[in-house]
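Please treat every number below as a calculation from the coordinates, not as lab data. Predicted model only: the values in this text are computed from it and were never measured. Cβ atoms are built from the backbone, for glycine too; each structure is taken alone.
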Structure I
Amino acid sequence: MALIEEQIKTGNWLFKHRSYLPVVLFILYYIGLIQDVKSIHLFQNDTWLIICFLVSLLGQLIRIITVAKVPMDTSGRNTKKQKAGSINKLGIYSILRHPLYLGNYFMWLGMFLLIPILWVHIIFSLMYWLYYERIMIAEEEFLRGKFGNEYTDWAEGVSAFIPSFKNYKKNAQSINFKNIIKREYTSFSAMIILFIVLININNWLYLENWNVGYSSKLSLLIIIIFYVVMRLLKKKTTIFK
């Protein structure tokens, strides 16, 4: 099997199982936590926590911008197989080809910044790139096979992962707020929950402080209620149709 064919095969497998990537990342996170850096407690510094959260929020914002103006049959959460009814070429897709994965990267990076160890951040970034590079190769091969020159002509002038604004083309389509909520309530809820959980885990392991603060409990309760309500509205009603 040629190397490119092997990468495509691996990418399709990773695409189907990309929901399990957090398991691998949590292993790296735990390894970073147990290092002997107890003299550094940046996660207790409110300014640093805000910076970490803003990095993750940037990732969520990129995802929101991506799904705000796309056709309903593209940029989805499908995991069983690749699918696309059309090629997104305008807006954020005119400055990079894989904005959702860039958004995911910043969402995870903000959480890893809670551990003030540079090599953890570097290894995380390398793991993320190696994982999603295969998925991007598989996705692009699928799109090239389906759309032919239409896809390759667009892809030649657009960066894969690093934004370039020189060829930006405005998307005149109106913002679909229902689509944003429908597609992003899960990632937003997960981001908030993970931040709260990780901060408390840091407190437990570093400071042996096993008390969960009132603000953490309240925030968890609010975000869980939000998630359940959105889930029920999506599954049981036609409000997001």
Structure II
Amino acid sequence: MKKIPVFILLMSVALIMANPNYFPRTTMAELCLVQDNSDCNAALMQLSEVLDNTNRGEFIAAHLFQDDGVLGSVSVGERINNLGVDILPTIFFNRETSLSGPPESGSYSDIVDNYKFSASPLKMDITSFNPETGAISVTVKMLDPELSLINQKLILLLAQNSMETYNNVARQYLYHNLNLAGAGTEVTFNDNFTLSPESNPDNLWAAALVEVDNQIILQSTSTLPLPEYYLRCAYDWDGNNIV
């Protein structure tokens, strides 16, 4: 039987027992669009395919409609303006990668694949969400001992399914100031979304994002259901450097 040096075994155990300074990053997509437009419909179709082939621990997506009095809202329109959208459709992935116009085949999937195994210095949990009242509670924990987040943004998003023929429709954005410094430090935020009279609690879900000054979303989480069993992993180096 082949023998394995003891020091390699000890080093392997130490690596397994070590507390990592990062957590798997959940990618967030925000697709800005209008109704009944062929290019926007093509974007919706391709995004739907990506959602079908991922789980919500890996990938979350919301559809941001221009405020038309039906699918849009004031805060969603403000988010679209803040994103600097000039062309519809335009999609943002973690706000650091964007594509405008009708997507080429497989382009959204390629981008999401590039984010697989990426790491975040934050761990986030939506500890409670009441779709009947709009009450939400979110905890953000810092894992990286060398990173400080001062005056950054925690963004809360309310979304609704089954609006006309659309799912994942962004309904409201809320913002909080976030300060975190030191591994293990955490903060909890409590807020309330404003629900419209026609809202169906069964169709509502919520997401939380941390966005920093360089306009990158470091981490996301949602209330959407996850598979009973699934595996996530992350590394804090560039996977493109693998040879």
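When FRET efficiency 1/(1 + (r/R0)^6) of positions 110 and 182 (r between Cβ atoms, R0 = 25 Å, to 0.05) is computed for each of I, II, the one that comes out at 0.10 is II. With respect to distance in nm of label points 7 Å out along Cα→Cβ at positions 54 and 118, the largest value across structures I, II is given by I.
Structures I, II were shown, and distance in nm of label points 7 Å out along Cα→Cβ at positions 70 and 94 at 3.6 was computed from II.
With FRET efficiency 1/(1 + (r/R0)^6) of positions 86 and 158 (r between Cβ atoms, R0 = 30 Å, to 0.05) computed over the structures I, II, the top value is the one for I, the highest of the group.
Assuming -0.27, -0.36, -1.04 is log10 I(q)/I(0) by the Debye sum over Cα atoms at q = 0.07, 0.08, 0.14 Å⁻¹ as calculated from a single structure, say which of I, II it is. Attributed to the structure labelled I. Once relative contact order in percent (Cα under 8 Å, 6 or more apart) is evaluated on every structure in I, II, the highest one turns out to be I.
Which structure, out of I, II, was percent of Cα pairs over 20 Å apart, for residues 126-197 alone calculated from, if the result is 41? Considering all the candidates, the number was obtained from II. Suppose helix-only ellipticity at 222 nm (-39500 (n - 2.57) for each DSSP H run of 4 or more, over all residues; to 500) works out to -21500; of I, II, which structure was it derived from? Label of the originating structure: I.
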